1. Which of the displayed structures (1, 2) returns the greatest value of mean count of other Cβ atoms within 10 Å over residues 29-36 on calculation?
2. 64, 42, 31 is what came out when Cα extents along the principal axes in Å, for residues 45-252 alone was calculated for one structure; which of 1, 2 is it?
3. Kindly point out which one of 1, 2 the value 73, 46, 40 was derived from, the read-out being Cα extents along the principal axes in Å.
Structure 1
Amino acid sequence: MPERPTRIAIIGAGPAGTATATLLARRGASVVILDDGKRPDLVVGESLIPLMVAAFRELGIEDEVKKFGTHKPGVTFTIDDDTEFMLSFQSVEGILPTYSYNVPRKDFDQLLLDTALNAGALMVRAQVRLEGPYPQGAEVRLGRETLDSIPGWDGAEPDLLIDASGRRRLTARLLQLKAATGPRTDVAHFAHYADCALPEPAGQVIISRLRHGWSWRIPLSGGRLSIGVVMNKDAAKTFGSTPEAQLEGVIDSEPRLHAAAARRRRVTPVATYANYQLISARASGPGWAAAGDAFGFVDPMLSPGLCMALESARMLAASIPAQGGLDAAAPARLRRYGRWFARSLRHWQDLVDYFYDGRIFSIYTAGREMSARRPGRPAEIIEGHISKNLAGMASGAYTSRAYSRWLVSVLALYAQRQKDPAAYVIR
C-alpha cells in the first residue's frame with residue numbers, strides 16, 4: 001500500500017514559503033499555504049545576487065523572471081565624491097552565473113506563488129491562529145478554525161508546520177525564543193522614481209556611502225529607479241518628521257543622489273522598514289520549522305535576505321520526507337538545517353560588517369595604491385584572485401567558504417596599516 005503524502009502547512013506566501021511549497025509539492029507532499037493576502041505596496045529585496053539565478057533554474061522560473069526583471073551585471077560602491085569601485089559578476093565565471101536580476105517584488109512574489117500552485121500546493125486565505133507551547137507532541141499547533149479551513153485534510157494536524165511568516169516571526173514570538181541581535185538599529189525608507197539618470201552599465205546597482213548611513217539605487221523595468229536610504233533613526237529625524245520628508249531630504253542633501261535624481265518624479269508611496277539584525281535561538285522544534293526571515297535576517301546591504309529565503313527553502317525541503325510523514329531521523333535533519341542556517345546568516349553578517357566598519361573600503365583603496373606603485377602582470381593576477389573571492393562572497397557562492405573568509409581577514413589586517421578603516425565607516 002503506498003504511503004500517504006506528508007502533510008505540510010506553511011504560514012506565509014512570501015518567497016521562503018512559496019519556494020518551500022514548490023519543492024515539496026513536486027515530490028508529492030500535501031502542501032497548503034496559509035496567508036491572509038495582505039501585502040505592502042513595496043517590499044525590500046529588489047536587487048538579487050547570482051546564487052539566486054541557480055535557484056531560479058532549479059525552480060524552472062528564470063525565463064519568467066526575465067520578462068519583468070532587469071539584467072544586473074554587478075554593483076558599484078561609491079565611497080566618497082572621488083572614489084568608487086565596481087564589483088562585476090563576471091568575476092564569478094565558472095562558479096555561478098555571471099549576472100543576476102533586479103525585480104519588482106510584487107511581480108516576483110506572485111510568480112513564486114503561481115509556481116507553487118502549479119506544482120500542486122493549495123492556497124488558503126486565512127488569518128492564522130497558532131497555539132502553544134505544548135509539552136507533548138507538536139510544540140506549536142494550528143488553531144481548530146484554521147485546521148478546519150484546509151480542504152482535504154478533514155481537520156487532521158500537519159506533520160510539519162513551517163513558519164515562513166517573515167519578520168512577524170509568529171512561532172518565535174509565541175514560544176518567546178531568545179534571539180541574537182546585531183549592533184545596528186537603523187531605519188530604511190525607499191520608493192520608486194521616474195525621470196532619473198539610470199546607472200551605467202545598464203542594470204548596475206549603486207550603493208553609496210553617505211554622511212549618515214548609505215543609499216541604494218536599483219534600476220527596474222520601465223525606466224524606474226528604486227532609491228532607498230538606510231540610516232540611524234536619530235539622524236533620519238533631522239531631515240523631517242515623516243518618511244517622505246526624510247527620504248526626499250536625504251536625496252536633496254547628498255550630491256550624488258541629487259545629481260542622479262534632480263528631475264525625479266516619485267511614482268509609489270514611500271515604504272519604511274526598521275533595519276535591524278536578528279537570528280533566533282533555534283530554527284525548529286517538535287512539529288515545526290522556520291524558513292527565511294521568520295528565523296533570522298541580516299541587513300539589506302549586499303542583498304542577502306531574499307537569497308537566504310530561497311536557500312533556506314531548498315535546504316529545508318531537502319530535510320523533509322514527502323511521503324509517510326516525518327520519520328525518526330527528521331528532527332536531527334531539521335536541527336542540522338538550523339545550524340546551517342544560523343551559520344550562513346552569521347557569515348553574511350560578518351561580510352556586511354566589513355562594509356559598515358570601513359574595512360572593505362580600506363582593502364580596496366590600499367589595493368589600488370599598491371597596483372599603481374607596482375603595475376604589471378603579477379599585480380593583475382593578485383587583483384583578479386582577490387576580485388574573484390570578494391565577488392564570490394558577495395554573490396553567495398563563497399560567503400561561507402573558509403578560504404575566502406580567511407583571505408578577506410588577512411587583506412583587512414594588511415590594508416588597515418595603509419588606510420585607516422575609520423575613515424570609511426558607514427555611520
Structure 2
Amino acid sequence: MDGNFLQNALSKTRQVDDFTSRLLEIHRKMMEINKEENIRLGLHRSDYMLDSETSSLLQIELNTISASFPGLGSLVSDLHRSLIKQYGTSLSLEHKRVPANAASTQFSGALAQAWSEFNIDSAVIMMIVQPEERNMYDQYWLSKHLQDSHGITTIRKTLSQVEAEGQVLPDGTLLVVGQKVAVVYFRAGYTPNDYPSEAEWSARLMMEQSSAVKCPSISYHLVGTKKIQQELAKPNVLERFLKSEEEIEKVRKCFAGLWSLDDEDIIKTAVEKPELFVLKPQREGGGNNIYGLDLRETLVRLQKEGGDALAAYILMQRIFPKASPAYLVRGGVCHEGLAISELGIYGAYLRNKDKVVINEQCGYLMRTKVSSSDEGGVAAGFAVLDSLYLTGKVMFQSIDLFTHHFCLDR
C-alpha cells in the first residue's frame with residue numbers, strides 16, 4: 001500500500017477536516033512502526049449511474065468500508081425472480097432475466113477465507129456495529145452464512161465496547177472478552193458520529209495495532225475518500241498503480257468529471273451552473289452531498305471565508321440518467337412515478353503476503369429513487385432496493401476493472 005501517496009494526497013484535507021485528520025494520524029502511526037498487514041481483505045462496492053448523454057456507466061464512488069446491503073440486496077433479487085416466475089406471463093416478463101445475485105454468500109465466503117488464512121480455529125470474526133444499529137438484518141445474513149456454511153462464530157461489538165472489553169497481547173493477538181479475533185469487519189466507523197468520544201478512537205487504534213485482519217485496514221479505509229477518487233482521476237496518476245495501458249483506459253472511461261477546489265475556473269463555472277455539479281465532502285453514509293442553489297451558496301461562502309476550507313470538498317460532474325416509470329414500495333406504501341437507478345458492483349479482494357487468494361466480482365446492488373431526489377441512500381431514506389432486469393445484450397466491460405481489486409497496491 002502506498003502510504004506516502006495517501007498522506008500527501010490528503011494533506012490539505014486534513015487541515016480542514018478533523019475526521020479525516022484523525023484517520024490519517026492513525027495511518028501515520030502505523031507507517032512509523034512499519035506495521036505489516038500480511039493478510040489484506042477488502043469488501044467493496046463501486047457505484048455507477050448510466051449517463052443518458054453518453055450511454056456510459058460512470059462511477060459515483062468506490063466504497064471501501066461498510067459496503068452495505070449484500071444481504072438484503074440478494075434477498076430482493078430472489079424476491080423479484082420469484083414474483084416474476086409466478087406472474088411473469090401476465091406481465092410479459094421472464095424471471096431468468098433477473099440476474100442471480102449471490103452477494104451475501106460471496107461476501108461471507110471472503111470473510112471465511114480471511115479467517116482461514118489467519119489460521120486459528122478458535123478465533124472469531126468481530127463485526128463492528130453502531131450502538132443503535134438500523135441495518136442489522138442486512139448484517140444478519142452474513143453472520144448466518146458464516147455459521148451455517150463455514151462454522152465460524154461472529155460477535156457484534158460497538159467501538160466503545162471494544163475499547164472497554166478488548167486488549168492487544170504482546171504477540172499482537174486481539175482479545176475481546178477473552179476471545180481471539182481473526183477478522184475485524186467494519187460495519188461502522190465510517191462517520192464522525194461513530195466516534196463521540198476518545199474511547200472510540202482508542203478502540204480504532206487498538207484494532208489497527210493488532211494482528212487481526214482488518215476489513216478494511218486504515219489505509220484501505222482512506223482509499224475510499226472522495227479526495228482520493230478525485231486524485232486518481234488526474235492525468236498520470238493511474239499509471240502509478242496500473243501497468244497495462246488497456247486497463248488504464250478501461251478504468252478512465254468510468255470516471256465522471258472530478259475536480260479539486262483549488263481550480264478557480266471550475267469554481268466559477270459551478271457557481272454559474274450549479275445544476276451541472278455535485279459538491280462532495282469526505283463523508284460516507286448518504287445525505288452529505290450538496291446540490292443546486294445550496295451548492296452555489298456553499299461555494300460562494302467558502303470563497304469569502306478564504307483559507308483552506310475548500311479543501312474539505314471535491315467537485316464532481318452531475319450524472320443525468322434516463323428516468324423510467326416505476327412503482328416504489330416503502331413502508332408498505334406504493335408510490336408511482338418517474339425513477340432513476342444506481343448500480344453497485346460488489347467486489348472482494350484477499351491477499352496473504354504476495355499471494356492473491358481472492359479477486360472477484362461478488363454480485364450487485366440496485367437502488368432506485370424518484371427522479372426528483374438528489375440523494376440515493378437507502379438507509380438514509382432516499383431510495384429503495386431494486387433488481388436488474390436484462391432486456392438485451394449487456395456489456396459490462398466498462399466496469400470490469402472495478403469489480404476487481406483497485407486499492408493502490410504497488
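1. Values: 1: 23.9; 2: 12.6.
Comparing 1, 2, the top value of mean count of other Cβ atoms within 10 Å over residues 29-36 belongs to 1.
2. Details: 1: 64, 42, 31; 2: 61, 49, 34.
Structure 1 accounts for this read-out.
3. Details: 1: 73, 46, 40; 2: 60, 59, 43.
Answer by label: 1.
Every number here is computed from the coordinates shown, using simple stated rules; none is lab data. Remember, it's a predicted structure, so these values are computed and weren't measured experimentally. Cβ atoms are built from the backbone, for glycine too; each structure is taken alone.
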